[in-house]
1. When helix-only ellipticity at 222 nm (-39500 (n - 2.57) for each DSSP H run of 4 or more, over all residues; to 500) is computed for each of P, Q, which one produces -12000?
2. Upon calculation of volume of the Cα convex hull per residue in Å³ from the atomic coordinates, which of the structures P, Q produces 211?
3. Thinking of P, Q, which structure, once mean count of other Cβ atoms within 10 Å over residues 170-177 is computed, gives back 25.2?
4. Which one of P, Q has distance in nm of label points 7 Å out along Cα→Cβ at positions 538 and 562, as calculated from the coordinates, equal to 1.6?
5. From P, Q, which structure was distance in nm of label points 7 Å out along Cα→Cβ at positions 514 and 554 = 3.9 calculated on?
6. Hey, distance in nm of label points 7 Å out along Cα→Cβ at positions 114 and 586 derived from one of P, Q reads 6.0; which structure?
Structure P
Amino acid sequence: MNHLLTKTIDLCNGEPDAKRKEILDYFEKTWAIDEKLYAQLKSDEVLYHRGDPLRHVLLFYLGHTAVFYINKLMLAKIIDTRINPEFESMFAIGVDEMSWDDLNERHYNWPSVDAVRDYRNKAKQVVMDVIRQVPLVLPITWNDPLWIILMGIEHERIHLETSSVLIRQLPLKEVVAGMFGKICDDRGEAPQNRLLSVPGAEMKLGKPLDHPLYGWDNEYGNYAETVADFNTSAMLVSNREYLAFVNDGGYRTQTFWTEEGWNWRNFKQAEMPLFWRRDGESFRLRLVAEEIPMPWNWPVEVNYLEAKAFCNWKSAKEGKTFRLPTEAEWMRLLDYCEVPDELEWESAPGNINLEYVASPCPVDRFRMGDFYDVIGNVWQWTETPITGYPGFKVHPMYDDFSTPTFDGQHNLIKGGSWISTGNEATRHARYAFRRHFYQHAGFRYVESETPLVIHNDEYETDVEVANSCETNWKTDIDTPINFYQDIAAFIYDLLKDKPVQRVLDMNADTGRLAFELAVHFPDITALDFSARFIRMPVQLQEKGFMRYIVKDEGELVFYREVVLADTGLGTGKEHILFMQADANNLKSRYSGYDLIVVPNLLEELRNPIDFLQHIHERLNEQGWLIITSTYEWDEQRTKREFWPGGFKQDGEPVTSFEGIQAILETHFSLEQEPFDIPMILRKSSRTSEVKVSEASIWRKKK
């Protein structure tokens, strides 16, 4: 695979023409190595199998990486024509086991493998045309079109790794060895691990905005932490070192496990790491596409819960305090060992970037200072749940890359693995997974008496999301207006005697309308384009509360908490299904409703005309459609040609309502004259904005 080797691209330095060729080469090699990964499957039929029950069939990921480019280029308005709207909906969402992901196979009619490959070929050509044609000015920043291309490339490289983990979980008879690269043949007895000291330091974390390498949004910001002196293992924990924990009854002793870990262990009936296999009195190790006799000198691969249990066991055995490193401690180790960043490599300083083997290798192969495998070989679990650094901002073209993981349930992994390439192999890479997930990940341990302090922000700090929470959920005597309460009350009065069962809320926001409607109707589906927003009502539904921070005056803030039981809206919460979806490209499953509510959505859509032309397809006969809109058309969001109204035609004004009526009257009758509903958008404790939405009530014709 040496001909496919690349490093992520310097986006600041060079000549524009050469940089364009470099990006094109990076894209083509990324595409090729992604396709090579699936050559390990014995037949195309295996693409319809799941490696993990909490993941889609493998075909989804083959389609997903291509669809991602097209959806992001559409969102960024770099292209204006879809290749296959059905595919670009089907393969868009469903990567993590978030409750708003759609992993239910009954909702999918998977296409043929040939159809997906044909789509990939078309998508590849679109992306290459964009790379060749869009303006290129150095430095390339996250507002530039080519940043979106780099976003797609780095996203595809993430899935190169995560999909390899899924293939690793398939039955051995469904894969073919030797198709992706040569595995390490250095297998033997493990060296003795030992503790070495690392002097503490003041650590400054966060990627500078002018850094020359592509970065995901969670990498940026500024965070300082004082790291005390600590001792840590010279090497990653090997299979041999971990075996002592297994043989000592570690998987059968509850005291070594966290409550979460013990629940997982019991659910899985785990007795050893996922990729270990018993072979009589000995063990074998499952790799991506083959099994080999256990290489005791390779790093063990476990999830966080197992790594934490090992540390607790070791603490009990030795009477010391062992744990995993924090993110700041791992960064301190990286600096202490003077490990260069990716652009400074002549060749990779560790088993990373697929430069050596297509598997782990011995834990004492790559020395870095007095330590080994500070980067590479396998990822290293940390004690740190991921959250944004101070100053964190979401990228508007991928607003759900990071924020869904800011829930205290996703821990950071650091350092990369043998298959980590591109951004994953850089110093500032920050990736996090649920603690029970498997990646190509292991751990090193820390011995320290310094109390562990975990900064897990339970309060939502995203300004837009927090302001939405205020608008949705805060009511007081001075400002009794709540748009969502008012529209829900109107809907109930209108339809309380009507046979309405299934309701679709097309703009869930932070959830107030869905909870209001669930009190009166038995089946609510609430959709929102952004996971940033929808994760708040999901938290309210699952945990019964949510917390957020809003601006007061100057640098002062208020800490808010919404407790569902206190709102009187707990009744019916189980009737709500919150899902992430694109209203301009909905899956066919979102059909058969008695009522569809479209609250202030039209003005947010890329193409409201297309939405209005097809919304009748989602309703049952005689179904109801309620639209509210401020008609705030913005050419930055919605091209002028897609406005239903708000302009002059042949010298005469066409209002937005007139335009909407002209579109809907083929399939709907207007039930009453439009009316206004005020809405207060909260910006701070002393600043609010009042908007007035026009509401119209429509009924589908027989």
Structure Q
Amino acid sequence: MHRLFQTHSYLAALIRAGLIAGIVVGAAMFPIAALAGMGVLAATDYIHNLPTKLRDTPSAQVSYAYAADGKTLIAQFFEEYRRYVPLSEVSPHMQRAIVASEDARFYEHKGVDTKGLLRAFVANQHSGGVSQGASTLTMQYVRNVQRDSARSPEEVREATEQTNQRKLREMRLAVAVEKEMTKEQILEGYLNVAYFGHRAYGIYAAAEVYFSKRPADLTLPEAAMLAGLVKAPTEFDPASHDQTAALDRRNYILDRMVELRYLSPEQAEQAKQTPIELRLTDPPNDCISVADEHRDWGFFCDLLKSWWRRQPAFGDNPQAREENLRRGGYRIVTSLDPRLQAIAMSEVTSKERIGSSYALGLVAVQPGTGRIQAAAVNRNYSLDQSRNGPHTLASAARAGIKGTYPNTVAPLLGGGGVAGYQAGSTFKIFTILAALEMGYPLNTQINSPQRIQTQYPAEGAASCNGYWCPSNASAAMTGVHTMWSGFGQSVNTFFVQLEQMVGAERVVRMAERLGLTWRTEEDQRLASPEHANNWGAFTLGVADTTPVDMANAYATLAADGVYCEATPIISITDSRGQPVAAGNPKCSQAVSADVARAAVDVTRCPPGGQPFAGSCGGWSTAPGVAAAVGRPMGGKTGTTDNTRSAWFVGFTPELAAAAFIADPDNPFHVAGDWNAHKTDSAVAGLLKRGLEGFPVRDFTPPSPAMVGGRR
């Protein structure tokens, strides 16, 4: 006994209470003699070895994603619907009701209520089972925190199982918690971890789920009802059952509040006369729950999730990172500009209706940051495909598979493992950049016949004498060209020869420097060091890519050669309000400013603009686009064999955009030349309307060395 009395006073109280608790909890299952047989010294040793520090890992909380204004909610992600709120934002009725419901002596004990333990012991002895518990509100808080901090199923079981050991551990920790936290802090913590049913964890979620209001606005009857749920959320659920049990429990708590002098009898009686009036809310979760009026935002949301799954800062693998998103309580301000998004959606749907088998997609990126400001496609982001049109691939249609129009959640704009679409001649910009970097000037002249035999081995219709023999789209392209006219008229034989001069591998690596990745096994094979130098067709855009990648690659030119990884993020803060560095732009100087400015100069030819130096050759592939935009711009058209897809990438100093049209279900479904202009006009409309009211800026001219250097 001397050893017992040498402990700290708070530990002595804990031991006394702990020994009683062991009897209370175990009375129905273990002989009292077995516990008594431990002896005081043995029990003291056991308690001395119990943990005294609560591992307080933050509970799972909802992550919120907002538009660029920081106010417009796009989506929320959660595993457990919970949002932490300070006690000052919780109705006083709720604070008093939960104390009356769970621990009337909360403000009197030091974490363990010995009177309550004795009362429970006597009641359980009479009942022959565990008819009363003896957990204080602090002990319940400890149990919930241990459950939420568990790192394995075994730790979850240890935190919640009905054993003497668990009870003693809770008591030891509860006493320690009471020494470190005020009663108000404990009450705040408890209200934020308690489970109220209907996936509502914490008082913020409970108030919203049951009454569609904030915790501060809860009335007395509402608070008493919610407090009653904690004991048995299913049994007292007013939404799933007859409300009699919920009413009885609520009224019992009101009576307890009277006993504790939190209410007058008259106030309690008035509250009892109030019926339970629920305003249930089913909290939306993930991208598929974006508001109906903004279903197009789901595709941007999907880009956000795909980006998040690639960030090492959020976990060791994509699954862990997504779990982090659902539990981390992040505040994510995305780069989505609702005004630009509305314009982009207007542009694509006015040119290709929702319901067409062809997808017309449009993505806008901010130069200098890589931020994706709009992501639109003529589809509804929805899982309901019951009324979708037939699949355009005959074999799939015969199998009863529906197409992805008008409803889909397929990541048509990028991310999520999508391979993308061949982008045609938009890839010629990478050959221009590689040549400029090697020292070839803009006025480099190459005789470009209708068809040429290259150095690249090939077989099939496009080969001659065992080598690849590409041709131009039109005989009008034949002749001597510079980089301006070759790019403006998209002369294939000019670019294949230029590619041979610099080496195909340099062109492939240039595309990678500007953010392109290879998503199919064949593209990955051809881009490998062993094969890249023989990938002659690369300059004609035979690799699959996405509008996000292409818009961002051209945005690098607008930013004087500064490449920034494409990102849907402006800022991220964690559950404690601290900034997360993963949300910052990741930028580097991909090419020199002078090389970028020279490349910009050639891009002014395709949309019908005028370069600072040189000549576009009298005509171009997208005349009138620059005039329609009404400010300095660059751009490039792109079509694939038989126009299975058509592209246009355009940019100003402030904004870059890429549009494509193709059938995402069937790559052999020809979009046709008659649809190619839709991408040009969609980008032109976005740049014109999106930049209205902004000052007009021009590009910086290239240096004389870039225009007519020694080579």
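Laboratory data are not the source of any read-out in this text; all were calculated from the coordinates shown. Model, not experiment: these values are computed from the prediction. Cβ atoms are built from the backbone, for glycine too; each structure is taken alone.
1. Working: P: -9000; Q: -12000.
Corresponding structure: Q.
2. Working: P: 177; Q: 211.
It must be structure Q, since only it matches.
3. Details: P: 14.5; Q: 25.2.
That value comes from structure Q.
4. Working: P: 1.6; Q: 2.8.
It must be structure P, since only it matches.
5. Working: P: 3.9; Q: 1.0.
Attributed to the structure labelled P.
6. Details: P: 3.3; Q: 6.0.
Here the read-out was taken from Q.
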